[in-house]
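Scrolling down, you'll hit the structures one after another.
We did not get these values from a lab; they are worked out from the coordinates using the rules stated. Quantities reported herein were computed from a predicted structural model and do not represent experimental measurements. Cβ atoms are built from the backbone, for glycine too; each structure is taken alone.
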Structure 1
Amino acid sequence: MKYRSIFDIIGPVMVGPSSSHTAGAVRLGHMARGIFGNEPTKLHITFYRSFAETYKGHGTDVAVVSGVLNMMPDDPNIPLGIDLAKARGIDLIIDTSDDPVAMPNTVRIQLSDEKHSLDFVGVSIGGGMIEATSINGFEVHIDDENPALLIEYLDQAGIIARVTARLAVERINISQMTVTRKARGSNALMVISTDQKVPDVVVRSVQDVPGIELVITLE
């Protein structure tokens, strides 16, 4: 594992008790909330493997809920996450599953409201570091260390080139890019990590590309 700073070794500034089971869980909830775009009315959390075995003792359930409420790992209100969610009228379900998954600290976070829904799967790697591994059934590998664009589009020739060209014109440097699709000619997902925040005017330009269905920014 490559460490980016001393905090990757000693862990993040956080409300404890565990960097992987608490701080990482908050960040996973926060990332899911950022992709969803607003506070959900329904929240279904499913824990797997190590998370499923220890989530009560480590407060992983409270941590994920707090992240979905837009808290960060050092927020003193994290212990109140579940109570705050219920007070806001969020329909909350917390489950465990013994279905096989690749990583021990895996959580599935399903958010919905009257307009849309999100099915998010992520893992806590350790030291508070996280990675999203699935978004609405698309396999991804996204951390929360760099800005990123999540672009859902119709799988057609030329769309990727038009998107990257619009970023190039604005001198937006791409640090990493992945593309995945469910089937040939169906919907696909482009994940573009960048060295700097993508301005709103550029995001709107990308949204105007024919065949683009949805653009989500992660900062």
Structure 2
Amino acid sequence: MGLDVIIVDNHSLAVEGLKSLLKATVCIKDIHVAQSGEELLELMGKRPFHLFILDIDLADTDGFELTQTIKKRQPTAKIIVSTCHKEIWIANKLKHPSIDAVVFKPSASRYIQEAVETVAEGGTYYCPHFRELYRAKERMSNMPDVPESMPTVRELDILKDIARGMNTHEISRHLFISENTVEWHRKNLMVKFGARNATDLVVKALAKGYLSIPLD
């Protein structure tokens, strides 16, 4: 029996690229698309899916929380995370029992089919770039403690823009969100890192591995 697959991603080019690659994968029957967490949950209420290919960077929800919701609704579901985020701190969050495979987007054309086939057979799969990242994380035995409350993906986007020297108005335009939303996330970051100002925030984020130089 072929797999019913759903791609959860709000980047149309990434979706079309994945669909093109997956059409040649023998174990797949149908491919569906959701552009947000809300749309995915609505579709899940109508029908089950065997395999979820999920971008954790969604506009309306935290992708990591969404993986937990998927597993609660469908414990047997398989989840592949396809992401551009390569920060070293994220390795622990991605290597989680609810996530069956990790493929970084820039190399998805080389590894996504192998990931799907491995997961379909009951295995786990990590692309070579992720394995390198995880080994680097393990070598950093003296890595500083992370904040008690982990920054969300959106907060990390804003953190990077702060590190680039962008002000609230510029971040708002760059990320297509309101200035009030930017300020709300900025305040949350200050609390989570115990920072006094933007400079202190960036220094602490660098020390804890949430930012790397050069910024990607």
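Of the structures labelled 1, 2, which one yields 3.2 when distance in nm of label points 7 Å out along Cα→Cβ at positions 96 and 136 is computed from its coordinates?
Of the options listed, only 1 reproduces it.
From which structure (1, 2) was Cα extents along the principal axes in Å calculated, if the value obtained is 57, 39, 29?
Derived from 2, not from the others.
Between structures 1, 2, where is FRET efficiency 1/(1 + (r/R0)^6) of positions 24 and 112 (r between Cβ atoms, R0 = 25 Å, to 0.05) highest?
2
If you work out mean count of other Cβ atoms within 10 Å over residues 128-135 for 1, 2, which one comes out largest?
1
Out of 1, 2, which one gives 1.03 for Rg/Rh (Cα atoms, Kirkwood Rh), for residues 104-159 alone as computed from the coordinates?
Computing Rg/Rh (Cα atoms, Kirkwood Rh), for residues 104-159 alone on every structure in 1, 2 gives 1.03 only for 1.
Taking distance in nm of label points 7 Å out along Cα→Cβ at positions 120 and 208 as the quantity of interest, name the structure among 1, 2 where it is greatest.
2
-14500 is what came out when helix-only ellipticity at 222 nm (-39500 (n - 2.57) for each DSSP H run of 4 or more, over all residues; to 500) was calculated for one structure; which of 1, 2 is it?
2
Thinking only about relative contact order in percent (Cα under 8 Å, 6 or more apart), which of 1, 2 has the largest value?
Largest calculated value belongs to 1.
Tell me which of 1, 2 gives 18.0 when you compute mean count of other Cβ atoms within 10 Å over residues 64-71.
Matching structure: 2.
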